[in-house]
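Take a look at the structures listed below.
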Structure I
Amino acid sequence: MKIISPRSVKLSTRTEIEVRRNLPHGELKRISAWVFMDHFGPTQMVDGMQVASHPHTGLQTVTWPFSGAIEHNDSIGSRHVLHPGELNLMTAGHGIAHSERSISGQKFLHAVQLWLALPESVRNLPPNFEHHADLPVFNLDALDIKLFIGSFAGRVSPATTYWPLVGAQLGLAAGRMAVLPLDRTWEHGILLVAGELTVDGQDVPLNSLVHLPAGTEVTSISASENCVMILAGGAPFEEKLVLWWNFIARSHDEIVSMRSQWNGREDRFGDVEDALGGWIPAPEMPNLVLKPR
């Protein structure tokens, strides 16, 4: 078991949002196909979130709010306001652009955004968007579970997946203990987003990610305060990837091409029609050759 502390990242948005990023990390690049994990809030809805149009390739974005409401717009014409307990799943495939902004009317914004790498066989499929409000909600031992993607404890989410995995919100009340029945052939992560938690007898700091490698079959968790967690796991994902900015590719040259196409406003990513207007240019490439890992 390894505990990963987040690093603070300032997003290039109109409101300069600060998020806590647990993946990728110097000590842990991914958990199964989960390659990116951002956790932001709870923050007061003063300026809110305004992320103008930006591109993605080779991945799925998984957006899951705990409080607040987020409007999604993308270049294939999808528009949806996301509320707590609902899932937005965008499959970028060959290329898509989207924007996100928080909706006023609620006091706090608190959410996670996660990325799933697409395997080679489907990484260039046409882009797609799904919104799911009817998701499995159930109890297991002392746990309250909302399964937003994949499968867990015999339940299956309706969200489209391309790799064997699980993504779920777990709730555990103060003073309670539970045992997680994990698939020992999978690896898992537990992100603590609220409360005080102990995993297999070890205290977990708030906002930290607990990595449970493949081979972990049963994990005991206990809460001294009401806890909210994200469980993210799946079968080991062995493909080598190049992850740079908002793109996932397989080589440095692919990244260079994607960046050029986006900044050149070529047709690959399309245009987003929204209330924000504008778009976020890709930054300069680093002065080195990006290696798959």
Structure II
Amino acid sequence: MNNKYRIFHLLLLALAMLGLKMSAQPSPLMLMSWNIRYDNPNDKPNKWDFRKEAVVQIITDNDPDFIGLQEALPHQISFVLNKLTRYASVGIGRELNGGGEHTAILYDTTKYRMLKTGTFWLSPTPAELSVGWDAALPRICTYGLFTNSSTKEKFLILNTHLDHLGEVARNNSAQLILDSVISLREQHQPNAVALLGDFNDNPDSKTIEVLAGYFGLPEVNQYDEVINWPGTFNGFDPDADIIDRIDFIFTKQLKVAEYRHIPTRKADGLYPSDHLPVFVKAGMEN
């Protein structure tokens, strides 16, 4: 009888240890990058007021841990945060006193804690409001260092929006961001890095080549059974062939299990932004 009890207790102990091991496994990291189009009253049927609920719904449906928003004005960020109360936002705007468009990073406060954040301008003087090289507008990159409250793993997340006109500015901005990533990694030793953004350049460009040389460039839909659009820019055209891929998520020290563009439309058949969201599901590299 004692032997039976001993075996039974050993079995219970083994099951308990297995349960602890399983519960300690980190859940996949979910990332989203989305240019939500600034609130432009001239967009008429595509005005923010007609799109904002759909934007929130798509975020809700995909349940990301981190979201990089581009072209987000303060009241747009506030609307999203008021609807999605478990998220908080870091970053400032690109204009005077932190106003204007943000490259905001939203993070799930039930899972992550922010350790450090900053925003720099994409120019030769990144610490101050400035327009870089041949850019048409001031451009910025926001970063945040976050820790997972359960696993204590640290994640460095960056979000940016490169210039739409200046080719020299895009190339130099990519190098500046890459140099910043390398420096921040050396300082903070994160377990993984993700760079999100609207890069206003295609996969064959010098801009993307610079970044992909460091991060690599996962192929869209490679991990997805459902083939979605290969591109991300739709221009609010419901009949467009979406082939222009200018929005990306780059990762380091993460094993990407899913990389896709989200083609969800509103009930009226229109897109909730002139860009498709980019979504990544990834786990830690061994």
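Here are a few things to note about the model shown:
- Read-out Rg/Rh (Cα atoms, Kirkwood Rh), for residues 187-274 alone, computed value 1.19, structure in I, II: I
- When mean projected area of the Cα convex hull in nm² is computed for each of I, II, the largest belongs to: II
- Which entry (I, II) yields the derived value -1500 for helix-only ellipticity at 222 nm (-39500 (n - 2.57) for each DSSP H run of 4 or more, over all residues; to 500): I
- Structures compared: I, II; top value of mean count of other Cβ atoms within 10 Å over residues 131-138, i.e. the largest, recorded for II.
Rule-based calculations on the coordinates, nothing more; no lab input. Source: prediction; values computed, not measured. Cβ atoms are built from the backbone, for glycine too; each structure is taken alone.
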